[in-house]
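Bear in mind that the values in this text are calculations on the coordinates, not laboratory data. All values derive from a computational prediction rather than experimental measurement. Cβ atoms are built from the backbone, for glycine too; each structure is taken alone.
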Structure P
Amino acid sequence: MQKKYIETGRVVGTHGIAGELRVQPWSDTPEFLLGFSSFFLDSQGLTKIETVSSRVHGNIVLMKVKDVGSIEAAERLRGKILYLNRRDITLEPGAHFIQDLIGLPVFHAETGERLGEISDVSKTGANDVWHIAKDASVWLIPVIPDVVRSVDVEGGRVEIIPLRGIFDDED
């Protein structure tokens, strides 16, 4: 089941004395967070915060939040996870949230054999790499069109054509 509220970053510190937050984004680019004016401080969407302004500063986002006007008030938010409501997010076709991929079973697209499940995703720059776990083994699978044939998050299924030799050590 997909989560309604998506983890999108963490408040890692303050900036200046006027209560600006330093947010480490958990997205492909920090600019992604600039498109939102409301965030939540819990996974149920009970505590909403509204941004007054935000801007990218290196690989973080500096965010000014309504009703947070001092360094002391901002410091109380340090370590908090920021969430977005899934319905407020538009992904490009073929893009998926990492947290939706974790736990999905992975099958061989031609044989139907269950190869394992996605246990983690690494960002390498050129392409993502899925960690496919089965029993005590983990295989690293590049997320490229030659390998990934289909991803059905709602249906709970991923199909791949593994590169030759990747699963050969399996007993």
Structure Q
Amino acid sequence: MNRVWKFGADVDTDQIVPGRYAPYMRPDADVGEAAFIEARPEFAKNARPGDVIVALENFGCGSSREYAVEALKRRKVGAIIALSFARIFYRNALNLGIPLFESPEIVEALQDGDEVTLDIPNRRVQCGEQVYLLPELPVFAQEILKAGGIVPYVRAYGRFPGEE
């Protein structure tokens, strides 16, 4: 089982990892330990691999700090489900292999602390007896996620998705 960590609207990259915790500021520290360290300190201490972040609109707004996404990747977040994502954050997360889904139904239904089963291959999230269907991702996104991110994809295929 995985825990739901629910956030509100406009969670920016500085809330995900404040600038003073940037890898170049703390080169000997794991940036994953700084995930939500000030906005929600219990996340950095208690998030388990596979946990799911659920948020309202505009998740990941603010600067294009890739290390904010890297912190979530190192925490082994299973997926992020939101009403909407900031464009650069969405692409950074996809490039690093974090599945992202936009689903008003799931965002409304899941609450902070809910225990869920995440089944990405079958596009399902189960909470108790209720099963929710994750939206289907575009083919290029599925290919990138299946490879583990854009770098592993390019290493495996020698090209970007969609290039011939």
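Some notes on this structure:
- Structure from which 0.95 was derived, FRET efficiency 1/(1 + (r/R0)^6) of positions 32 and 104 (r between Cβ atoms, R0 = 35 Å, to 0.05), options P, Q: P
- Comparison of P, Q by distance in nm of label points 7 Å out along Cα→Cβ at positions 16 and 64 - largest value held by: Q
- Which entry (P, Q) yields the derived value 4.1 for distance in nm of label points 7 Å out along Cα→Cβ at positions 88 and 128: Q
- For Rg/Rh (Cα atoms, Kirkwood Rh), the highest value in the series P, Q is held by structure P.
- Structure responsible for 31, 18, 17, with Cα extents along the principal axes in Å, for residues 96-143 alone calculated and labels P, Q on offer: Q
- Source structure (of P, Q) for helix-only ellipticity at 222 nm (-39500 (n - 2.57) for each DSSP H run of 4 or more, over all residues; to 500), computed value -1000: P
- Relative contact order in percent (Cα under 8 Å, 6 or more apart) from the coordinates reads 23; which among P, Q: Q
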